[in-house]
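Structures are listed in the sections that come next.
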Structure P
Amino acid sequence: MVRVSRSIRDLAYKTLQTKERILKETGKEPTLETIAKELNVSKEEISFSLDAIQDPVSLQEPVYNDGNDSVYIMDQVKDSKNNDELWAENITMMEAMKKLSDKEKLIMTKRFFDGRTQMEVAEEIGISQAQVSRLEKSAIGHMRRLWK
């Protein structure tokens with residue numbers, strides 16, 4: 001169970017009341033900015049307070065069931081890009097990169113994180129494309145040895 005402070009709950013309820021009043025008066029849904037200005041608080045505080053009064057939902061709760069298979073909330077929010085396995089690999093790779101020379105780190109960052117070509121990297125740091133290629137190959141070999 002999560003305990004939400006009274007002041008945050010009060011702000012959320014004031015926000016809902018203000019939203020309803022403005023909707024009745026204008027016939028249009030008010031923006032967060034409008035409500036925030038009306039209550040003299042930031043729109044982030046409004047958003048935070050509204051999120052805080054939402055009932056928690058279990059990740060194991062089904063959102064769809066066709067009789068045979070169910071789809072759960074966890075299936076909808078699952079992040080296949082950032083799973084535990086990739087997290088561990090990323091830490092290992094970052095640790096291996098720390099062991100590279102400054103020039104190798106720069107080349108690896110520009111090539112593989114910034115998406116630059118060898119020619120672009122060569123022009124940016126003032127060396128030949130062949131040197132970039134050699135340093136890249138050396139850095140990859142060094143990282144492979146450290147990875148094992």
Structure Q
Amino acid sequence: MQTDPRNGMEILGDEECWELLSAEVVGRLAVAPGGRPDIFPLNYVVRDGKVLFRTAEGSKLASLAVNQAVAFEVDGLETDQNLAWSVVVLGTARVVESDDEAALLEEVPLFPWNTAPKYHFIEIAPTQVTGRRFVAEGRQ
């Protein structure tokens with residue numbers, strides 16, 4: 001186990017980061033079109049070492065047309081051990097435009113939580129995945 005000497009947080013390895021990412025269903029997408037940051041909660045799945053989500057026309061899709069560099073973050077709390085964790089994926093997002101590829105993704109268990117149709121699949125190809133675990137101080 002590696003520990004960050006500055007703050008005592010456990011540094012998670014790649015395998016554990018992907019296990020944690022794969023076990024969750026809600027994360028946050030951070031984008032910065034035109035240098036103005038924005039963040040969106042969304043549901044997602046991990047497939048073949050990439051993060052996938054669906055979206056409709058709107059802010060997320062417009063943001064990715066301007067700047068494909070994104071951050072994606074998932075965190076959790078292990079209440080039995082009073083530990084919190086966070087995993088961040090930095091990468092490049094792309095709209096899946098191939099009909100063949102989109103047809104394959106229709107089989108992925110990824111469903112919008114609301115009734116608004118979300119026709120666009122977005123795939124985040126990671127350039128860096130980092131994670132950390134730490135004691136959830138002050139938790140009652």
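See the values below:
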read-out	value
Which of P, Q leads on FRET efficiency 1/(1 + (r/R0)^6) of positions 48 and 120 (r between Cβ atoms, R0 = 30 Å, to 0.05), largest value	Q
Parent structure of the calculated result 30, given that relative contact order in percent (Cα under 8 Å, 6 or more apart) is the read-out and P, Q the choices	Q
Structure responsible for -5000, with helix-only ellipticity at 222 nm (-39500 (n - 2.57) for each DSSP H run of 4 or more, over all residues; to 500) calculated and labels P, Q on offer	Q
Distance in nm of label points 7 Å out along Cα→Cβ at positions 72 and 96 - structure with the largest value, from P, Q	P
Among P, Q, structure where Rg/Rh (Cα atoms, Kirkwood Rh) as derived comes to 1.00	Q
Source structure (of P, Q) for distance in nm of label points 7 Å out along Cα→Cβ at positions 24 and 40, computed value 2.3	P
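Throughout, read-outs are computed from the coordinates displayed, never taken from laboratory work. In this text the structure is predicted, and so the values were computed from the model without any measurement. Cβ atoms are built from the backbone, for glycine too; each structure is taken alone.
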